[in-house]
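Here, each number is a calculation from the coordinates, and none is a lab measurement. Nothing here was measured: the structure is a model prediction, and the numbers come from that model.
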Structure P
Amino acid sequence: MSDGAALAGPDGALRCPWALSTAEYVTYHDEEWGRPVHGDDALFERLSLEAFQSGLSWITILRRRPGFRAAFADFEIAKVAAFTDDDRERLLTDAGIIRNRAKIDATLANARVLADWAPGELDELIWSHAPTTGPAPKTLADIPAVTPESTTLSKALKKRGLRFVGPTTAYALMQACGLVDDHLDACVARSAL
C-alpha cells in the first residue's frame with residue numbers, strides 16, 4: 001500500500017488509493033464520488049446506503065446497490081414510506097441487501113419522516129451544511145472521518161427525527177454527495193469536478 005498519496009490507476013492516471021482495489025471502485029470514484037447530488041430521493045438513497053455501510057466496507061454496499069434499489073423502490077421516499085409490515089418482513093429475507101434489522105427499520109422510519117417534509121426540504125437541509133472549501137488533501141491522512149459540519153448536520157437530521165445518521169455517516173454522505181471534495185490534490189477526478 002502507499003503512504004496515502006495518489007497512485008497510478010490501470011490507465012496510468014493518478015487516483016485516490018482507496019479507489020484502485022476493484023474496477024467497481026474505479027468507476028464509482030471517477031464518475032460519482034464527490035460529485036454534487038441534489039434531489040430528495042437521490043439524497044435519501046445516499047443517506048440510506050451510508051447507514052447500511054456502517055461497520056462494513058463500501059464495496060459490499062456498492063456491489064449490492066442494484067439489489068437495494070429494487071428492494072427499496074428506487075428509494076422513492078413516498079413509496080418507501082408506504083411500506084407495510086409485510087414489506088419489512090420481505091426486506092429481512094432479501095439476500096440482495098444487507099439484512100440488518102436496525103438498518104432496515106431506520107430506513108423505513110426515515111422515509112416516513114421525510115414523506116411529511118416539503119419537496120426539496122431534505123436537499124436544502126443537507127446542502128446548508130456544506131463547509132467552505134479548504135485546501136485539497138495531499139494524502140488520505142489529511143481526510144477526517146468527522147468534522148464540525150458533519151456533527152452539526154448529524155444533530156440537525158436527528159432533531160428532525162431521522163435515525164442512523166451519526167457524524168461519521170453524515171461526513172461520508174457529505175463526501176459521496178459532493179458537499180466536500182476529498183479527492184486528493186493529485187487525483188485525476190479532482191481536476192474533472
Structure Q
Amino acid sequence: MSLLTELRPDLAAIAKHVKPGSRVLDIGCGDGGLMAAIESEKDCDARGLELDPAQVALCVARGLSVVQGDANTDLADYPDKAFDYAILSQTLQTATRPDLMLDELLRVGAKAFVSFPNFAHWRTRTALMMGGRMPVTRALPVTWYETQNIHHVTIEDFRDLAKAKGAMIEGSWFFANERAIGPVGANWRAEFAVFELSR
C-alpha cells in the first residue's frame with residue numbers, strides 16, 4: 001500500500017505536486033508522515049523541523065532526518081534556496097508572525113506549500129453568529145483556551161498576504177469533509193486550504 005494514500009487530504013495534495021527527486025524541508029513535520037511518503041514514493045531528500053521533542057523522537061525512530069527547533073526563529077539558520085520546497089502544513093496560524101514566516105519559507109525554498117484551517121468556513125461563521133462563542137468544529141476541534149492557533153486566517157486573508165509579500169500563487173486546493181472541493185465559494189465552503197507559492 002502506498003504511504004501517499006494514508007496522508008491527510010492537504011498533505012496528499014502537497015505530496016502529489018512535489019516533483020520527484022526534490023530537496024524538501026517540512027517545517028512542523030509532526031510524526032513525519034509526509035516526509036516518509038515523499039521519500040518512499042518520490043525519491044525526495046526530505047528534512048524536517050519540529051518543535052515537539054516526542055514527535056522528533058518518533059520521526060528519528062522511523063529513520064527520518066528531523067531536528068528539534070522552533071520555526072519562528074530557527075529558519076534563519078538555513079541558507080537561501082537550500083531546498084526546492086519548503087512546506088508548512090497547518091502551522092501558519094500558530095506562528096508568532098505569519099507574515100515573517102512566509103518570507104522565510106520563500107527564502108529557504110524555491111517554492112513553498114502552505115496549508116491552514118480556514119476560519120471563514122460556514123460552520124465557524126455560524127458558531128460565532130448563532131452561539132456567540134468561538135467555534136469547536138472538525139477543523140478546529142479544541143476550545144479557544146486550549147488551541148495552539150494564535151492567528152485566525154481565512155483564504156482571502158492568505159491571498160492578500162501572498163500579494164503583499166510579492167508571492168505568486170502557482171496552485172491552490174480546497175477541502176471540506178476530507179474531500180477536495182472546487183474553488184468557487186471556497187472562502188466559506190472550505191475547511192482547509194493548500195497554496196503553492198513562489199517568488
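Before moving on, here are some points about what is shown:
- Source structure of the calculated read-out (helix-only ellipticity at 222 nm (-39500 (n - 2.57) for each DSSP H run of 4 or more, over all residues; to 500), -8000) within P, Q: Q.
- semi-axes √(5λ) of the Cα gyration tensor in Å derived as 29, 20, 13 - corresponding label from P, Q: P
- When relative contact order in percent (Cα under 8 Å, 6 or more apart) is computed for each of P, Q, the largest belongs to: P
- Parent structure of the calculated result 25, 48, 23, 3, given that P(r) over Cα pairs in 10 Å bins from 0, in percent, for residues 78-125 alone is the read-out and P, Q the choices: P
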